[in-house]
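K.L.:
Structures are listed in the sections that come next.
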Structure P
Amino acid sequence: MRDPANIKEEAIYSLKDFFCDDPFHFESREMKNFVISSESMKQTFLRLRKMALSRDVPLMISGDTGSGKELVARYLHYEVDANQGPFIAVNSTNMNNEMFESELFGYQKGAFTGASPSGHKGYIGQAAQGTLFLDEISEIDLDIQAKLLRVLEEGEYYSLGSNKKELVQSRLIFATNRDLKQMVKEGKIREDLYYRLNVVGVNVPGLKERKEEIVPLACFFIEKYNHSFQKQVQFIEGKLLQFFFAYNWPGNIRELKNLITQMMIFIEGDTLRFSHLQVKDEMDRRQTQNMSDSYLKSFRSKESIINELIEKPFNLEDFTKEIVRQTLRKFKGNKAQTARFLGLKREQLYHRYKTDE
């Protein structure tokens, strides 16, 4: 795979240049539409394999919105547990607190005014022999948290209007983009629930911490929408790739996917270009343009720096010594750090570059 950090603005690249050479290998049909290439995410998935024999242990997933928390949950369901039951995903922020208890635990006939005459099987019951994924667990009401704690500690629950004990028969996975420890201090999360949730936890880093995954993901989505929208995009402009690599992606994978979707809907031809960003509504156009222009002006590849240096004669030895001196200042005179940063042996700083400051 071509290194995204060495992309030239004016060049046109084939999508195939950026397909990941060593993606994480998914076995199940349900996971075939996902691509993972960053080392941090690969290690997360490898770690989750060790949970195969502990289906009664909950998993707590933390990470920013859109970073891929549900992908981790689906991996545990389809690849690790190989569950025969369904994968039930519930976003707690979309639930009315008054109705959430009945939706989560279910209810019996006549449990409350307006209840269905036939009763209702809650999410926990629906996920039997499968997985229940509760996203944004931080939004759940304190009263329901107390009942959820019993689910985790005893593996049992009662549906509304019933005195019949029901057993939990699903893997429970929780996720949040909030700091739960801080919410415990604020009294918004029960402390006993917090510690019960954190038996096994994983953190999903945002795209800004997985830079090597941005361009391969973008190309993956382009190829996906070639099929969905009957497009023929095979190439991508270097300036657009530079933007993908430089942008901070506060909305993470979801934002990247949405951007590619909008661009692919309207594009004609076989090359995706920087100018096609203008179709994106959610991203503030002025901010996007300013950020992109300032980045592209400051973007300096190794090749461009070298070409600039060799335009005129200069003393290479003096230049190298000055780099060493300034790096020493950066690390406040710490020679060990300076040597590691520059890829040198410490002795070279003393002898070849005569560093005695």
Structure Q
Amino acid sequence: MVELAAIAGALVCAFAPLPAAVIERSYSTGLYAEIQRSLTPLSNRLPFAMLDVLGVGLAVAVVVTLAQAIRDAWRMRAPSRLIRTLGHLAASGAVLYLLFLLLWGFNYRRVRMTDRLVLERAAPTSEDVVQLGLRAVDSMNSLYAVAHAAPLPDGEWRNAGLRSAFADVVRALSDAPPAEPGRLKRSLLGPYFRWTGVDGMINPFGLEVLANPDLLLFERPFVAAHEWGHLAGYADEADANFVGWLTCVRASPAAQYSGWFYLYWQVSGEVDDRERARLSAPLEEGPRQDLNAVIARLRRGEVPALQRASWKVYDTYLKANRVEAGVRSYGEVVNLIFRAKYESGWTPVRRGAPSSPAREP
């Protein structure tokens, strides 16, 4: 009966049309915020990835349980033994799904960034996107020397400037209490990240950040800030990218460079070959070397077939969690950055919040 209740509860939670405003008020800025502020500091103290321990333990438990059930069913000529075990595993999966929703997953249903912000422009044209990319190029060119002369230390979660910028962004976007930044951890998933071109992810069961071990130093600030956006409850990739980019451009020159480098990379993937050439032409030697270094990093480790399969699975996962754009949601940050209304210092204006007259950031 308990197992049936768990499965039924999981199905109800998966398909129930919960209003975004209710999730925002009661979960994302309420219960979840308190869970995150308690769990992430704990995971930050651990030098290893909690997900590695959980994943290995779960895999061993499933394999041993199934092997024992198959052996017993074969020896006793009683398939009911295997069927019962499969039922127990299904119930355990339902409990895991409910735990996922409680610890992080309901954030997929919160108010989206496009409904949260004051948007003062129409959707960008192709030329608008190119101009945004050219602004990124100008920023990369001007920031390169100082950013590389004083790079952010390999401990982004302890950097006061980046933490402060992140806190300011989170405060501007919602009424939730400040989110706790997470340290970038190595994981047993490191080779998988390398083969598929994934920069990082959060562990929804431990609210910790796992990072690709091959990230270059100038890439790390944006990846950290992006994952912190997820820790702040912004599950949608475009929303997390927006949080990450705003955090970087408000912080040190090294973080600013990382943010603008990310935006250039994103924009260059959105335009055609002719427009991409326009973006590339004014790049100075330093940023161009960094761009080539990232391309070399990705090509050195990628396994194309696994990469395609991985992103297809992730696309399905996002759509199952009501992110209709799937992996295309990564690119929607360009739309957000262009359309949002800002006060000085790249401070986005939230709907319903008092604001001063908009000024050019």
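Just so it is clear, none of the values below were taken in a lab; they were calculated from the coordinates. All values reported here derive from a predicted model rather than from experimental measurement. Cβ atoms are built from the backbone, for glycine too; each structure is taken alone.
K.L.:
Between structures P, Q, where is mean count of other Cβ atoms within 10 Å over residues 194-201 highest?
P.N.:
Once mean count of other Cβ atoms within 10 Å over residues 194-201 is worked out for each structure, Q has the highest.
K.L.:
Identify the structure, out of P, Q, from whose coordinates helix-only ellipticity at 222 nm (-39500 (n - 2.57) for each DSSP H run of 4 or more, over all residues; to 500) was calculated to give -12000.
P.N.:
P
K.L.:
Thinking only about Kirkwood radius over Cα pairs in Å, which of P, Q has the largest value? Let's see the in-between values first.
P.N.:
Working: P: 24.2; Q: 22.0.
By Kirkwood radius over Cα pairs in Å, the leading structure of P, Q is P.
K.L.:
Figure out for me which of the structures P, Q the number 6.9 belongs to, where distance in nm of label points 7 Å out along Cα→Cβ at positions 74 and 146 was derived from the coordinates.
P.N.:
Working: P: 3.7; Q: 6.9.
It traces back to Q.
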